[in-house]
Every structure is written in structure tokens, then in C-alpha cells.
Structure I
């Protein structure tokens with residue numbers, strides 16, 4: 001996470017959660033539904049929103065990137081939910097991917113995301 005320090009970290013927490021694919025299709029892969037348990041880091045910097053696991057980023061979108069507006073960010077039960085239409089990020093893929101993260105205060109993270117989204121417009 002050293003690459004994030006220079007961007008001004010606003011929030012950073014390593015948590016467990018899940019990764020859900022719905023009607024997902026990409027070259028060589030299809031699933032109507034699957035959910036995987038994961039452990040990753042959720043970070044907000046002055047430049048971007050990042051959800052990163054050991055294999056690499058699941059979400060990595062700058063606040064000035066128009067695709068940030070396509071993400072659904074909210075609270076699902078006690079979890080932070082980030083959902084994306086995969087085609088917005090990969091032209092050869094379709095479906096929905098949802099990350100659920102057990103951050104300490106998901107409502108506060110949602111508020112920070114909304115603040116950063118509107119601040120960068």
C-alpha cells in the first residue's frame with residue numbers, strides 16, 4: 001500500500017468480505033452466480049477508490065474518472081457494498097460484480113465516497 005501513501009490516504013482498512021459475480025461472462029469464463037470469501041484492503045485516497053486483494057485490484061477508479069459515477073456504493077446489512085457493471089471496465093466482459101466488505105463503519109465510508117465523488121466533479 002506504499003503507492004497509496006503519496007496520494008493522501010483518507011481511509012484504509014484491511015477486512016474480510018465477499019466477491020459476488022452475477023450473470024458474469026468474460027473470455028473463457030461464465031457464471032450465472034458465484035460468491036467467494038476474500039480478504040482485501042479498502043482504501044480511499046485524494047485521487048481514487050481502491051479495493052485490492054493479494055492478486056491485484058478489484059476496484060481501482062480515480063475520482064475524476066467518469067466510470068466512478070457508474071459504481072453503486074452503499075450499505076448492505078453491516079457491509080460496505082460496491083457494485084459495478086463489468087462492461088464499464090472491460091469491453092469484452094458483461095455482468096455484475098459486487099464486493100461486500102466488513103469495514104468498521106460502512107455508512108461513514110459511503111459518506112466519504114460521496115464527498116470525494118462530488119468534490120472531484
Structure II
């Protein structure tokens with residue numbers, strides 16, 4: 001099994017979004033980080049959650065998504081190859097991971113990421 005690696009890192013800020021169903025606040029839209037970034041107990045520098053009831057606790061400091069899953073989502077929603085196709089950072093994750101297999105990841109696992117332990 002290949003080691004899990006970080007493909008890309010993203011941060012976001014609360015924004016007001018709207019569509020035909022109404023208006024709401026979300027931090028789902030992310031900006032790619034180029035270079036090192038500080039990871040604190042509550043998350044990445046420059047990242048802020050909107051829904052603090054369900055996100056942002058110390059045990060929720062980073063949201064991860066496997067790069068491999070984007071093929072599934074694009075196929076499932078029949079958007080592969082289109083302008084709407086999903087790619088890294090588009091489901092609100094902070095870290096898009098390579099070789100992240102849920103069959104080998106367990107609650108309570110600890111990973112080294114630079115000098116951090118997550």
C-alpha cells in the first residue's frame with residue numbers, strides 16, 4: 001500500500017451564498033494554498049468555519065477528502081469532463097489526499113504531517 005500524502009491544501013472563509021432556494025452562509029469555497037501553512041489545534045491558518053456547531057472543534061481541525069473519490073462523484077452526478085466536474089477542493093476539504101483508502105484508515109489513527117500529529 002502506498003503512503004497517504006497530501007495532494008493539495010485549501011482554506012476558506014465564510015461567505016454569503018444564494019440560489020433559487022434562498023440565501024445562506026458557508027465556507028465551502030476554498031482557495032489553494034501554495035507553500036507551507038501553519039496547522040493549529042483548531043485548524044489551518046487562514047481557514048474559518050461557518051457552522052461552529054458541527055465544525056471546527058479540536059477533533060475536527062482538518063477536513064480531508066480522497067482525490068480518488070472525485071472520479072466517483074463525477075460519474076455519479078454524470079458531470080465527468082464537463083465544466084461542472086468536481087476536482088480537488090470542491091467539496092470543502094482542507095486537504096485533498098492521495099492513496100487515502102478508507103479500508104485502511106481507522107478512527108483514532110494518528111498521522112505525522114510535518115511536525116504536527118493528526
Structure III
């Protein structure tokens with residue numbers, strides 16, 4: 001009987017570990033997407049300032065290329081975030097009957113992150 005309990009505990013520990021990893025990935029991708037958007041906004045301001053100062057058109061063109069690279073990274077980071085949130089939501093659904101997962105410290109954050117999936121779907 002002790003062996004069965006050990007197996008269940010190991011399975012629960014594995015589920016909790018997976019949940020923590022999925023939450024960590026989602027957190028990192030949220031920061032990454034925000035970082036690219038912030039970088040693009042800062043680059044736009046920099047280019048506007050360069051134009052106002054009458055800077056060399058070659059320098060402005062190079063900064064516009066940097067801006068385009070930032071713009072290209074935004075959809076990629078958002079799609080990776082979307083996929084991570086979908087995996088997290090699916091994991092929460094699959095483990096909804098595991099009491100230890102629902103009572104874990106990370107479950108509330110995981111649920112909150114997964115709820116952003118709906119927001120991301122409706123705004124996109």
C-alpha cells in the first residue's frame with residue numbers, strides 16, 4: 001500500500017513540476033512580447049528625434065531597419081505566447097481533478113495566465 005502512495009505522490013510531484021515549468025515559460029514569453037513592443041516604441045521615438053534634429057538620412061534608414069526587425073519579432077513572440085497559454089490551459093483542464101494541483105501555490109497564477117488566452121483571442 002505504501003508503494004501505491006509513493007507512486008501517486010511521484011505522479012503529483014511530476015504534475016506540479018510540469019505546471020511550474022509551464023507557468024515559467026508563459027511568464028517569460030509575456031515579458032519577451034512586452035519587451036519587443038517597448039523596444040519598437042523606443043525605436044520609433046528615436047527615429048522621430050533623429051528626423052527632428054535633421055540627422056543624416058542614412059543613419060535614419062539604418063534605425064528604421066532596426067525598427068522593422070523589432071516589428072517582425074512581435075508577432076512571433078505573441079504566437080509563441082499564445083501556444084504556451086494554450087498548453088497551460090490544456091494542462092489545467094487535464095489536471096483539474098488532481099486536488100494537489102488545484103491546491104498548489106502556482107495554480108492560481110496558472111489559472112490567471114491561462115485566462116489571458118481568452119483575452120488574447122478576443123483582442124487579436
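Readers should treat all values here as calculations from the given coordinates under stated rules, not as data from a laboratory. Remember, it's a predicted structure, so these values are computed and weren't measured experimentally. Cβ atoms are built from the backbone, for glycine too; each structure is taken alone.
Check the numbers for mean projected area of the Cα convex hull in nm², for residues 22-77 alone across I, II, III and tell me which is largest.
II
Can you rank I, II, III by relative contact order in percent (Cα under 8 Å, 6 or more apart) and just name the one with the largest value?
When relative contact order in percent (Cα under 8 Å, 6 or more apart) is calculated for I, II, III, structure III comes out on top.
Once mean count of other Cβ atoms within 10 Å over residues 46-53 is calculated for all of I, II, III, which comes out largest? All intermediate terms of the calculation are to be shown ahead of the outcome.
Details: I: 18.9; II: 14.8; III: 12.2.
The maximum falls on structure I.
Given a value of -32500 for helix-only ellipticity at 222 nm (-39500 (n - 2.57) for each DSSP H run of 4 or more, over all residues; to 500), calculated from one of I, II, III, which structure does it belong to?
Source structure: III.
So if we calculate Kirkwood radius over Cα pairs in Å for every structure here (I, II, III), which label has the highest result?
If we compare Kirkwood radius over Cα pairs in Å over I, II, III, the biggest value is for III.
Supply the structure label, taken from I, II, III, corresponding to distance in nm of label points 7 Å out along Cα→Cβ at positions 38 and 94 with the calculated value 2.3.
So the calculation was done on I.
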